[in-house]
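These notes open a run of structures that come right after.
Read-outs: derived from the displayed coordinates by stated rules, not from any lab. Keep in mind the model is a prediction, meaning the values are calculated, not measured. Cβ atoms are built from the backbone, for glycine too; each structure is taken alone.
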Structure I
């Protein structure tokens with residue numbers, strides 16, 4: 001019993017000695033940990049703030065679109081796409097195409113390229129690829145469009161059936 005008590009006391013003394021010995025290292029580690037935590041929280045806050053700002057722009061562009069202010073709406077949608085937001089950039093591109101806001105085919109294809117470079121899930125990437133294929137077929141670039149649709153079929157995407165129907 002006494003031996004057990006001595007072991008506990010020795011253990012506590014060794015821990016105390018190690019804490020004193022490695023005090024600077026522990027303090028440095030804790031400071032770094034706190035800085036990392038604060039940085040993470042700050043970046044998260046900034047990301048949320050940016051998302052709110054982009055959502056407000058998206059709403060504003062929609063209001064301009066419904067008010068027949070096509071140029072202003074198109075400009076804002078392009079700005080949103082260039083910010084490479086995972087959620088709003090594909091939506092902005094979709095609105096540009098759906099409402100035919102941009103007449104320059106090269107510009108639309110450039111916008112597709114920007115959206116394709118965003119880190120999206122595989123399903124979303126394939127949806128963008130499907131839309132690009134449809135757009136290419138729509139502007140009489142059948143070979144390129146059919147090639148994209150065939151890639152979707154080959155990847156066994158959830159959009160495979162849609163791509164097959166389009167190619168018929």
Structure II
């Protein structure tokens with residue numbers, strides 16, 4: 001549902017500063033207490049405005065959800081990183097400014113990214129989430145995702161379990 005106040009669109013270079021802020025706030029909110037502090041801060045530092053300017057210029061830029069012209073969330077997506085998977089598309093990230101979480105905007109970003117993947121013939125979709133991120137796991141289950149695989153990701157000395165959710 002699009003309104004005059006909110007819409008989903010492709011990322012633009014002008015979004016860079018705001019998306020860097022959204023990324024920082026969303027990642028602190030999602031991962032504080034899960035990812036070790038030093039590794040979390042390091043990851044956050046890698047996604048400053050220059051990263052977002054570069055992302056806006058890519059062939060497949062992030063999708064952005066905006067309110068009155070200001071970005072407050074994003075989704076990144078593309079071909080699945082699991083080459084042997086029957087799920088050809090992958091949403092790499094969906095994050096919102098914490099103030100806007102729980103209002104349906106994450107579901108809208110999910111649907112828009114899924115639609116883009118279908119448009120480029122990447123059928124089947126997967127998303128990975130850290131198993132300890134209860135909010136993300138609940139969100140994906142609520143969207144009908146089925147757990148299909150497990151893995152681990154290393155953050156410094158911590159080896160954290162992750163779960164893949166999939167949709168046909």
Structure III
């Protein structure tokens with residue numbers, strides 16, 4: 001893909017969705033049903049940070065509640081009213097609102113669509129090597145090594 005020509009511009013909604021629903025291993029991947037990501041940053045060959053256009057169907061979640069050690073994250077709501085679930089509780093968001101998640105704080109976060117309408121938002125995050133992720137509600141941890149996520153139980157046993 002490195003030698004393929006990159007577009008100058010694109011209509012975000014026309015970018016094909018990512019093929020897999022999730023990088024998570026089971027039993028967690030199936031919990032991401034109803035989430036669709038369009039990797040806008042990858043389309044342009046961005047290497048330092050990622051940008052995704054995300055659609056959450058009714059009752060879908062953006063991710064397991066998680067906190068990164070090195071990756072900053074940012075979301076900007078385009079459509080719908082997702083609920084932001086953090087360590088502080090639940091906050092309803094609306095179009096035009098945004099939220100940021102500083103790396104290393106340990107504050108677990110995710111978006112949940114608790115409405116009957118679709119939610120669309122932009123998510124942005126850096127790709128800092130050596131990132132690790134804590135999942136406070138699940139028996140899961142992740143490490144970002146050589147451009148790939150590796151998942152294990154909290155005790156370090158890998159998921160297969």
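Overview of results
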quantity	calculated
Label whose coordinates, when helix-only ellipticity at 222 nm (-39500 (n - 2.57) for each DSSP H run of 4 or more, over all residues; to 500) is calculated, return -500 (choices I, II, III)	III
Structure responsible for 1.2, with distance in nm of label points 7 Å out along Cα→Cβ at positions 22 and 54 calculated and labels I, II, III on offer	III
Parent structure of the calculated result 0.05, given that FRET efficiency 1/(1 + (r/R0)^6) of positions 6 and 46 (r between Cβ atoms, R0 = 30 Å, to 0.05) is the read-out and I, II, III the choices	I
Structure (I, II, III) behind the derived value 3.9 of distance in nm of label points 7 Å out along Cα→Cβ at positions 86 and 142	I
Top of I, II, III by distance in nm of label points 7 Å out along Cα→Cβ at positions 14 and 38, largest first	II
